[in-house]
Every structure is written in C-alpha cells, then in structure tokens.
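Visitor: Input: structures, listed below.
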Structure 1
Amino acid sequence: MNIQLIQNGILTPIDDIEQTLLAPDNGFYWIDATPFDLSVLQPLFGLHHLAVEDCIDEEEQRPKLQVYDDHYFLVVNGITFHNQDIFLREINLFLGSTTIITVTKQEAPELEQMLSLIREKEINRPAAFLYYLIDDIVDRFFDVIENIEDLIENLEEEILMNTRKSHLEQIIGLRSEILYARKMLLPQRYLIDELHRKELPLIDPYLRKYFGDIVDDAVKVVESFDTFRDLIGNLREAYQAALAGRANDIMRIFTALTTIFMPLTIVTGIYGMNFDVMPELSSPYGYYIVLGSMATIGITMFVIFKKKEWL
C-alpha cells in the first residue's frame, strides 16, 4: 500500500494510515492499494461491501459508477495492445471528499503516469485526479487504435499479395479481440457520460464540462472499434476471394497445360499403334519430323495462350 498526501502538485509520502482519517488543511490523500489491502481499508473508510467484493472478485468487472453515501465506486479499464492481443486492465477507484483510493490487481501504467501529471497539472482535488486519470486512459486507446489500423492495413496487403492459411487465423483472432474490447468500451463510454451529465456532489461542477470532452473522445473510440469490426469482415471476404482467385488461377493453368498436351498425346497415340504398315515408319527422318511437329504445335499453343493471358 502506498499513501501520498497531494497538495498543489506536491507529493508527500505518509507512513501512518490513521493520518488519512483527518482531512488535510489543503489537498487530499491518494492511497494506491491492492485487493489484499481492502481488509484494512474497508472498516477504516466505511467502503461499501459490494464495491469491495467487486474489487476482490476474480471475474472481470465492466466499467461502472456506483454512488454511495459518502463515497463513489468506479471501475474503469485501461488498455494495451501487444502481438495482436488486446489487454484490458481493471482499475477500481473509491472517490471521497478528501481521499481517493485506487485498487488494481496488476501494474497499471496509467497510475504511474499520474505521478508526473500530478506535478504538471498541480492537482489538488480528488475529482481532478479522477479527471486526469480517465483522460489519460482514453488517450491511450487512440495509440492502440493506430496500431490496429496499421495491422489491418498490413494484413490486407499480405492477403492480396500472397494468401496463406495463417491469415485466416490472424483474422479470426483479431476479430475476437476487437469484439472483446468493444464489449467493455460501451459501458465505459456510459460511465464517462454519467460523470459529465449527472450532478455528483463529490465532483466539482466546473469539471463536468471537461468530462464532456472525454465523452467525445470515448465516442470516437467506440466508433473506431465499430469500424474495425466491419474492416475485419472485409478482410475475411478478401481472404476468401483471394483463395477463390488462386484456385481459379491454378485450374486455368492446369486446363491450359492439358489443352497444350492434348494434341501431342494424340500424335504419340497414333504413332504408338502396333501396325506393321505405316508409311512414316519407313522414312529415315520421320522421327525428327514428328518431334518437330509436336514441338511446333506445343510452342504455338503456348504463345497463343500467353497472348490471351490464359497462362
């Protein structure tokens, strides 16, 4: 558990958690905890037992806002994208009048970024901390969106240039990741919209319009993932079309080669008959004449097919 007293962008470490029960003359307390610390924090701050259960529960919680008597409970999701896998990090927050508690099950780069934002923005209120944290979380989604756009573009070029079976596995895997992220993005958008529209005593009124800007960004993020879902469908169609086209090309080549060898087969079949009397058999140059004729037929048909782009 890490406790900081934040006063106009200045962070002061606190060793005694009992000190956080007394409202500071200026600033607020930030307690960065793990689910194991809630056994101490719950009775100390009167955290609602349902919110504590959500923090401890191994099942992933969807973004939401719960309003209790003297504090709010929020669940927001951060995001990273690595090796075509989307990872969502659950960040739980308890917002009070002079205290904000963050509870995470794994390391969250967004909370590490808050250390510099606190100093840069001279944060002095828990609600302002919440605003800058959510703003940073949503901004990170745009970095992921750029990476996914590049991945889809490169995948499309590879499919058109050289279709492989592994492409289908990539398409299916990426589609499932996008649908999974989108399922969490919609409630997160509604959460931010609540912070913008709902009258919440613990959130300063002037911050509501700033949350409105984040709502616009959250809508863009959701729309981008909707677009990705459509693009993945187009990729799958392109993959199937490329496979069909490749099969057609192979069949066309086989058909052309079969057509070229057909007259040659007829010639060899005629001269392979076991007749005693065949005029050409007595000619000293018959063998070479037949070979030359077959070569001429084959080359002529090959040139014709090539000009017609059948080969």
Structure 2
Amino acid sequence: MTNELEQALIQLTTPFYALLIGLEALASHWQHRQNYTWRDTLTNFLLMLFNGGIDLAFRAIYVVILVWFYQYHVTEITNVYGYWLLLFLAEDFLFYVLHVVDHYCRLFWAVHVTHHSSEYFNLTTGFRSSVFQPLYRFVYFIPLVLLGFRPADIILMYAITQIYGIIVHTNYVGKLGVLEYILVTPSHHRVHHASNVEYLDKNMGMCLIIWDRIFGTFQEEEASISLKYGLTTPLAQRGIGHTVFHEWKAIFEDLKRDVDLKTKIKYVLNPPGWSHDGSTKTSDQLRENIISIEKPTEEKCAY
C-alpha cells in the first residue's frame, strides 16, 4: 500500500512541478532576471536521474537492513495520527542531523556539494541531487525503525517531505510572516544556498526551521546582503563528471600532501576548507575573519 502511495505521489507531483517550473521560467524570461540557463537546468535533471537510479538500485539492500533493525524496535505507536505526526517530526529532525553532517564533514560534503554547485537558484535546483546520498542516508533512519516506525512508511514520509523541500527553491516568494518562525521558507533556503560568508552552513532544515533555531544554525535573510549563489570557489568546469567528482579529486590531492596520517585523516573528516597550514579556511574561520575585521571599526566609531 505504501509503495502504491509513493508511486501515486510521483504521478501527481510530476505535472505539478512541470507547471510551476514553466511559470517560473517564463516569469524569469519576461523580467530578464536570468534565473535559468538551459545547461544548468539540464544538469539539474541529469543529477536527479543519477540520484534516482542509485536509489532504486540500492533500495532492496537498505530496505532489508531497515527491516532487520525493525525486528528489534522497542516501542509501538498505536494511534494512527500520533504515529504519522511523530514520524514527520522525527524524520525531519534526523534529516537536519544528516544535513549538518553533510556540511561539516568533508567526506560527506564531497557528495552533497553537487546540490550547492549551481550559481542559479530556481525550482529545478531542488532536483540537483546529491548523487550518492542514497548509499548512506538510510543509516540516519535506523533510529526510526528502532522506535517502531515501519521502513516503508519512513520511505513514504521522506518522499512527501521532499516535495516541500523542492518547492522552496525559488526567488519568487518573499518572507511569509509568522510561518518564518516554524517552516523552512524560500527566504530561509535562499540563505542556505548562498555562498556569502555570512550565510554559509545555515538553515539546514527540510521542512521545519525550528531545529536551526534550537541548535544555532539559523540565519535570517538580510536585505543588506546581496545573495550570491553557488560555491565559494566556482567550478572550474561545468561537465557532469567534474560537477559530481571535483571535491573527491580535491580530497585525493590533499591526501598527497607531505603530512602525517593524522593530518591526512583530518583532510577527509574535518569541515570543508580546513587546512593544516591555514592556506584554506572553514566557513566558521571565514566568519571569524569578518568579525575581526569589523570589530576595530566598531570600536573606533564608539569613540
């Protein structure tokens, strides 16, 4: 039944996405806003297909693993409304955890970076998938099956929340009042995709922004900061191969450095941008630099 619902979701949302993307692309063209290019849009859809193909090929394996863990679940939620509400909340939180790890561990950033590599921000950017994420995403769902949530329901809930996660990729929706305190809005997600130092590694939630507010990764979209999308260092090439594997190549280059094993491991597991000699910097270090530059100016103004 759950698999049938997932298939129905795909059938219903495909024309919905096509309509929204068509309207946004037309509006962008008429207003000369250059939110779209043919090459970038094609790349987004190709990455989605690669991600989906890996997910389908690997699904039999990760479902078996989740089913095996399910036999050891420690509780049973009998109220159907409570079951689905708690599943939504728990899965959204675990996606937040996954997303934070993807941003703060270079090994996983090498997978996730493809989603952030576009210099455009539009509805098709939501399809610019982290190609190899299906190979490890299921690990974050193991606590859910141990809590009594069925594997098929977890997969269905992820598909549902992905719908919302896609439609927040737009420049055509402003701030949404009180919803800004609860949901991840397009404004929040514009911040997430921006490469401005102030915005790096912020607003990690899929549907709910409350996790970012609780754990200190929230950042408001500021009118004074002009959004710049993409990576802090733009891609040198735009081909699919380089888009997917460029960070892996960079990791292997760093592993060739004349440093000890412990330092090599740090180049793999530390946050992106970390270096033993300070030649490159993490997002937190870049923000500290901005603060240290601005602080003397503020102190001078105080006199």
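Visitor: With FRET efficiency 1/(1 + (r/R0)^6) of positions 135 and 223 (r between Cβ atoms, R0 = 41 Å, to 0.05) computed per structure, which member of 1, 2 shows the largest figure?
Guide: Largest one: structure 1.
Visitor: Here's another thing I want to ask about it. For distance in nm of label points 7 Å out along Cα→Cβ at positions 127 and 175, the calculated result is 4.6, so let me know which of 1, 2 that is.
Guide: 1
Visitor: From 1, 2, which structure was mean count of other Cβ atoms within 10 Å over residues 39-46 = 14.0 calculated on?
Guide: Comparing all candidates, it corresponds to 1.
Visitor: If relative contact order in percent (Cα under 8 Å, 6 or more apart) is calculated from each of 1, 2, which structure is the one that comes out at 20?
Guide: Derived from 2, not from the others.
Visitor: Work out the source of -21500 here, i.e. which of 1, 2 gives that when helix-only ellipticity at 222 nm (-39500 (n - 2.57) for each DSSP H run of 4 or more, over all residues; to 500) is computed.
Guide: Considering all the candidates, the number was obtained from 1.
Visitor: Could I ask something else about it? For the read-out distance in nm of label points 7 Å out along Cα→Cβ at positions 47 and 207, a value of 1.8 was computed from one structure; give its label from 1, 2.
Guide: Of the structures listed, the value fits 1.
Visitor: Still on this structure: Taking Cα extents along the principal axes in Å, for residues 7-182 alone from the coordinates of each of 1, 2, which one would give 67, 35, 26?
Guide: 1
Visitor: For the read-out distance in nm of label points 7 Å out along Cα→Cβ at positions 15 and 79, a value of 4.3 was computed from one structure; give its label from 1, 2.
Guide: The structure behind it is 1.
Visitor: With Cα Rg over 2.2 N^0.38 Å derived from the coordinates and found to be 1.06, which of 1, 2 does the value describe?
Guide: The value was obtained from structure 2.
Visitor: Distance in nm of label points 7 Å out along Cα→Cβ at positions 63 and 95 computed as 2.0: which structure among 1, 2?
Guide: Matching structure: 2.
Each reported figure results from applying straightforward, stated rules to the coordinates on display, with no laboratory input. These figures come from a predicted structure and were not determined experimentally. Cβ atoms are built from the backbone, for glycine too; each structure is taken alone.
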